[in-house]
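The structures considered in this document are given below.
Values in this text are rule-based calculations from the coordinates and carry no lab data. Being a predicted model, the structure only gives us computed values, none of them experimental. Cβ atoms are built from the backbone, for glycine too; each structure is taken alone.
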Structure P
Amino acid sequence: MNMTPTCLVTGIGGFVGSYLADFLHQQGWTVIGFDRSGKEIPNTITHKIDLLDKDNVYSLVQKINPQYIIHLAAQSSVKVSWDKPEETININVEGTRILLDAVIHAGIQNTCKLLVVSSAEIYGPPQQVPMNEDHSLNPINPYGQSRLQQEQLINEYIQKKNLQIIIARSFPHTGPGQLPTFACPSFAQQIVHIEQGKQESIINVGNLDAQRDFTDVRDVVKAYYLLLTKVNFGVFNVCSGHAVAMKDILQQLLHESTKAITIQQDPARMRPSDIPILVGSNTKIHQATGWKPIIPLSQTLRDILNSWRN
């Protein structure tokens, strides 16, 4: 019997996927990835595949016969979800349904454990902070609604089809390599462009009063690994438990900069409905796995800035 666990990671070409592949490889796991882009990931066998391509997903899941699946593939931008609500639902809900059906079709529902990544956007406006996993679910944007539908679908499969699925409700996470459609890398990229003379000394920003709970992506992938290996079922927040205002994040980055920079609010960067504060409780995951984030935000921000400089 092969003692090396095989883990299938969907959306492996995304921001989190490459960190996860690297971490799992360090644990001695065999990592196989699905990705629409077909991007090459070190130490990983990657299949170029669209999750909505049912026949292809079915045959590959059967062929790979994974012990573990981590489902990252998603349309995960709130901003994009306002422009493309149907596509967001299709990728996040139908894509998940096809993957779960593929597990059943391959007959591996008793031997394969799945971790599906959801989002804190599922909670909507906080009734109390920090939000724990029992907080009511009132998403206020199409992305959050797609995650709610995804979780409802998963619960159906757990109850009716006996699948082993853990849900990770991830709060915002960031780190080097994240696309500048997200706030932290956007700030950093603009600062570096100003330092290099490619942009005038004005940084364009959205709502700086919003407070968010950020975790470093390198801590997040450890959380996913620990959930998969130490837990059998349940919903778990993956978060730092601390809120920080976007203006404070921007100030930390500006403090590291070599130039004097003016801040300018850009209406195009304001979201139609922005939750003022989003902060989670990580008590449940800590009790179940011992996980807690260890990389301070100041370090994460410095690393993001340096990755744009290089």
Structure Q
Amino acid sequence: MKSAELQRCARVAIEYCGHVKPGERVLIVTDTMRDFSVAEALMGAALAAGAEPVLTLMPTKRSTPQEPPPAVRAAMAEADIAYLYTTYSLTHSSARIEAQKAGARIITMPGVTEDGFLRTLSVDMNTLVRLTNKLSTRVARARSARVTTALGTDMRYELEHPLAIMDGVAAEAGDLDAFPPGLFLSVPSLGKASGVAVVDGSITQIGRVSTPVTMRFEDGRLKSIEGGNEAARLSTLLASLDDPNAYEFAAWGIGTNPGAALIGDDPSFEGERVYGWTHVSTGSSAALPGGTVKSKIHLDGIIGAPTVYLDDELILEKGKFVAEFQS
């Protein structure tokens, strides 16, 4: 039963999301810590679509962002579409950017488990794509955003840049998307993200949060971190990098995938997609539209049940979209 569902979701990934056509060169990149069943299912679905798939296995690199080995980099640039199914993200790599500029469609899949693949690609994709794009269109028109939560989050952003729309579909040459699908990413104007973010979900490379982590931002920089064990670990991690740009505010977004959940030891990438939840990011933003900051790291902090205003108009209340976005 699970095998059949995995094959069905792989077909969604290849045919609906990737728009893979007969004869196309499909590259599937994975590493030694991933569920090989997902890579094999993608391979099988690509073959069934008449494509020419290649599956590459690389060593796991414990960093975000990371760069793949030279042979994988070269293969990415030659592919029509590449599925980057790795433990740690290749989204912010120069290899991804180069492949995209060469015309490859890119779908990144960092940290995706077999169960996560099944949960987040079994949803009604037409509804998810419609909501993600409708929400993104509204955010793209806005000049400001405010995000609050009952735990004390109160972040304000000034907006001017285009968005990264992660609806899961990479149909045109040079498109970038990601699995799980269901998210927009917005880079605020440089230095124009300020306030308090109380992270109660998870943090990249830290994992699930047992005690909320309070992150204070001023003029686009992380100024303080307070909380329990996870806050201390985050402070230590950032200090160990010796990288001032690790403290720069990178991006924020809202999730739109009803199948996404905070499951596992480090669920932040899927956590960004949880329906009606938000996140804050620090570190590298150069790989995102409007982003200019280069850093050794890109960290996401997941925040549950937010209330969000765009230009003082309510669009999300305690994690529930207003009626405009429910149709």
Structure R
Amino acid sequence: MKRILQIDGGGILGIMPALVLVKLEELLRQTKNRTLAESFDLITGSSTGAIIGGAIAAGVPATTIADFYIKKGADLFTPRTRWNPGNWLRAKYDRNPFIEQIKGTTTAAGLRLESLSMKDVKTHFMATSFNLCSKRTHFLKSWEEYDGGMKLWEVISWSALSAAYYFGKINVPDYQWTAYLPDGTKDTRKGGVFQDGGQGVNNNTIHFILSEIAAKNWWKEGTFLLSLGTGNLDISVPYETASKENFMEQIVHYPFEARTESTIGQVLAAKYIAGANDSFKFRRFDTLLQEKENELDNVQYIDRFVNYGKVMAQSLDSGFVADYF
């Protein structure tokens, strides 16, 4: 059976999937004598999911990743002072402290992440980032020759530390990409101006995973997809309210639902396939957030997110490992 791990984006909300993975790795070590990296054939993540996924794929213990968020998150998410006029037109946070923490993180073998290229990870890893040059999301894959030569910490940064408001874009002038034109032709172009992989409709990468499963014909040997969310809101609206929305309210509301709708649609697609195909197993772990908690930098709620993560992990036990690993 092929096993795949998918992790949503969500900033400091990454505490929750990180704690699920702490529990899972503990169980895998106890029952299978394996790490997370040794237990998955493919790991994908967007934004904060790329930090977690890239570190896991490289062999960083899940406890180290959880500590990164829980113990260092509040200090890292310290806004630039607005008393300095030079900061008025700059992003809210300085990404360099985050980058230094990521680069200095060590694997179980004692290797610093700054020393690793994408091709050096222990299992296949894919991260997303939106390129302002191509106007589309790029799927950066450790197993492809060009992407494999990139530094792991840089790819993680392109995906997780380039949101326009929070950190600002990352310019990569020598990055090469393929332009697919409407007439069916394509050509190679140069220049990457990256923004956070979770900003568009790819905060969840299930659709990419389903494409990979089909392309590699993994259906034959069976596939298990473990999908980890970072908390979501109940976005439904009562009929009495929706039926009275005027023209302007409809225009304002609809465009901003794309990211949430994409995640819901992808999760439902995976559930539908799993229900119709015995060779595909799917489990989704997520939780309901309050409106005030649903921000990428709400470090004042770290204790709540820790509790949510522990609750999400409660259904993990030796039976879960026996069923899927």
Item to check | Parent structure of the calculated result 55, 53, 52, given that Cα extents along the principal axes in Å is the read-out and P, Q, R the choices | outcome: R
Checklist outcome for this item: Calculated from one of P, Q, R, semi-axes √(5λ) of the Cα gyration tensor in Å, for residues 181-292 alone reads 30, 24, 15, and the structure in question is R
Checklist outcome for this item: distance in nm of label points 7 Å out along Cα→Cβ at positions 5 and 205, calculated, reads 4.1; among P, Q, R the input was structure P
